[in-house]
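Take a look at the structures listed below.
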Structure P
Amino acid sequence: MRILLITLAFSAVFLSAADWPNFMGPTRNGVASETGIIKSFTSSGPAVLWSAKLGEGFGAAAIVGGKVYILDREADTEDIMRCYDLATGKVEWKTSYTAPGKTSFNGSRCVPAVDETYVFSVGQMGQITCFERATGKQLWQKSISDDYGVKLPNWGFAQCPVIYKNTVIIGVQGNRAGVVAFDKATGNEAWSSRTLSGGVGYVSPMVYTIDGVDQVVMISARGKSEKGEVVGFNAENGRELWTYDGWQCSIPIGNALHLGNGKLFITGGYKAGSVMIQVSGSSVNEVFKLDFETCGAQVHLPLVIGEYMYLFSNSNERKDGMTCISLTGDKKWNTGKTPNFGLGGSIFIEGQIWAVDGDTGKLHIIDPSPDGYKEVSSAKVLSGKQMWAPLALSDGHLVIRDQSTLKCLDVKTK
């Protein structure tokens, strides 16, 4: 019992409520559990505690135990995992590996997945890498291209790993496996799923509990001759549980979002629109479906707040701005061009939406309401173009980035 209590206490230190350990935060839905966050700011924005130079890209931070982890990329030749102290911005360590190549919209894409021992990432050129969290030592590496026969996609490999028990799960989308769970310590395959139909997309796998079963939910792209699919695999062994092909997207980016009780919301650009499905056992039923003119978010998923979803219904085809949709599929409002938010990210903090406009670099605080858009504060905090990375929050520190700089903002009440 004493050993068990020590183990639990040790885990709590490194994976506390303040941590942001992976893509979309501790609950993988963009919702922060922290309190004591400011409710507004002046036109100058929150104070910048520190900043650091980065190579171009879209990869965002994970934060665990007061340390910031971000995958960077420089000179089209190497990926670099960087570790900063959250409070001071001091470089704790950095580790690079050779990864030559270039794609359209070049740069890092991944949000690392971090636990008390390891840091995992997926590079633009397809390297799956495990680092020792304390020192940055590279422990093992796999290649999606070389090991799983996947041709480099037009926009590179753009997904985030997900940790499940003693494994780290990647949607390799290869010619001999669709999803693979690797042993965290060794990199050996724990299991691999069947191949996925359709083409290679840019979706990150997610693990959700549905009907009491932990499931990996993965989405593939509509191919030239095959339909894409949304599939649920058993997270313990990779066995297929269900599949659905009623939603098709040629370039899917956002993952499926679990709203509870087996309901999954899926949205995308390229005229794919949006759908809510209900999974029960091996059966899948459509709850509602929305065409792209009503709702379609190309990159980021909605924030679910009460009985409503708030998302940026922007894509190559339409610019409808922040949009409010009920959980029954009724559109309540959208902001249109002002503000539009582009392909920026957002998180939900203590009753408010914090969002970065991907085109202007403005940070906004919004009070969510089905009655209309209610802005509280806004200030320009980032510069340049294509400011599309997700946000991360830990211990009153908001960590965001543009194409050249990582910034840590003080958003804690005094």
Structure Q
Amino acid sequence: MKRRVAVTGIGAVSPNGIGREEFWRATQAGMSGVRPISRFDASGFAVRIAGEVEGFDESAYVTAKDRPHVSRCVPLACAAAQEAVADAALEPAGMTLQEQRGVGVLIGSGGGSGDFSEQQYSLYYHGKEKQCSVYSIPTSTIGTLASEISMRFGFRGPSHLISTGCTSSTDAIGYAFRNIQWGTAECLLVGGVDSPLAPLILRGFMLMRILASNWNDQPERASRPFSRNRSGFVLAEGAWFLVLENLERAQARGARIYGEITGYGSTCEAFHRVRLAECGEEPARAMQMAMEDSGIGPEQIGYLNYHGTSTELNDRIETRAAKLALNGHAGKVLGSSLKSLIGHPQGACGAAGVVATLLAMRDGIAPPTINLEEPDPECDLDYIPNEARRLDCEYALANCIAFGSKNSALILRRH
């Protein structure tokens, strides 16, 4: 028999707020976390802004001795994971060995430790190879991100990392949902983290001509999903984590429950490395699969958390996909893009959207899509422009689209 899957803990480290409630306060208020890049000297770049987490104390999560041997992702993930674990009242320090073995870790990350690897190559090619980390290889191996979290908390269940581009953390949550649903796991710490703010990574995205380059002097206005004058997405970093449990287990221990994951769908267009097919059929099918998995129809969806990158292609085709998936109901569904507020944190964006959606359902407030003054005529749905609105819905849909023609979606239910 399928088990119900509850969310009992949430943690967030976001460009617009460090900590779950600070992130949510800024998100519902429409406060942007996009700012000039301070991580490195970006003065020579055509794009000089990013969704950068400012004021984050890495030393609270990684020692000065260890910091040169790990990527920025590690302290970001540790902070969000620690908040989620504490929020769920798991108390890992007091767990027995058997209890430790009952908790697993699933992380979604698109680039993982790419910033760390870039730094190691820079040291080598500038004749500073003796400064390279002895852990250059294991840290650059993306899967060790999950190990860092498992080791921090002593969780001895599965320790896996899913890397499917921008859908990485959506897929990680989907896989965690399946494992608990089918009884192969009781409790999983799951989330997304990425920190792609490094010179060569920025240059690589610039070569694809998909970054917003017109708003260096007004960074908070740069991310403009569904807007007629959008010019691309804003690169960002961050970490968002959740504790997922078998609902019966959560209720038995008196855990606070934010909501449930009830459906997951994933497809691939098999079309192009970067572009989306104009028809929007496969993103729509992923959403439809998630609804069918949840046992609900389009008319039961009350809120849609869009992928909404702020690129001309994505926003237009995602709008088309939503219309196909919701079968005439799309015009009645409130929806918004979190990326207008934080930029695009790559593989972590799906977890960010799920966290924002759960908090929106908890408080009955749908967050806005900011910078939407003049919509693209082909983006003609209700994206909650500029100001939050009241929200009363039982089911919400969180959508994600990735490089390589990948599409994934999750259904969330208010508890």
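Things worth noting here:
- If you line up P, Q by relative contact order in percent (Cα under 8 Å, 6 or more apart), the top spot, with the largest value, goes to Q.
- For 17.4 (mean count of other Cβ atoms within 10 Å over residues 75-82, calculated) the corresponding structure among P, Q: P
- Given 53, 52, 34 for Cα extents along the principal axes in Å, for residues 67-298 alone, calculated: source structure among P, Q: Q
- Read-out helix-only ellipticity at 222 nm (-39500 (n - 2.57) for each DSSP H run of 4 or more, over all residues; to 500), computed value -9500, structure in P, Q: Q
- Top of P, Q by mean count of other Cβ atoms within 10 Å over residues 163-170, largest first: Q
- Origin of the derived value 17.1 (mean count of other Cβ atoms within 10 Å over residues 83-90; candidates P, Q): P
- Structure from which -0.25, -0.66, -1.27 was derived, log10 I(q)/I(0) by the Debye sum over Cα atoms at q = 0.08, 0.13, 0.19 Å⁻¹, for residues 171-354 alone, options P, Q: P
- Mean count of other Cβ atoms within 10 Å over residues 115-122 derived as 22.2 - corresponding label from P, Q: P
Throughout, read-outs are computed from the coordinates displayed, never taken from laboratory work. Fair warning: this is a prediction, and the values are worked out from it, not measured in the lab. Cβ atoms are built from the backbone, for glycine too; each structure is taken alone.
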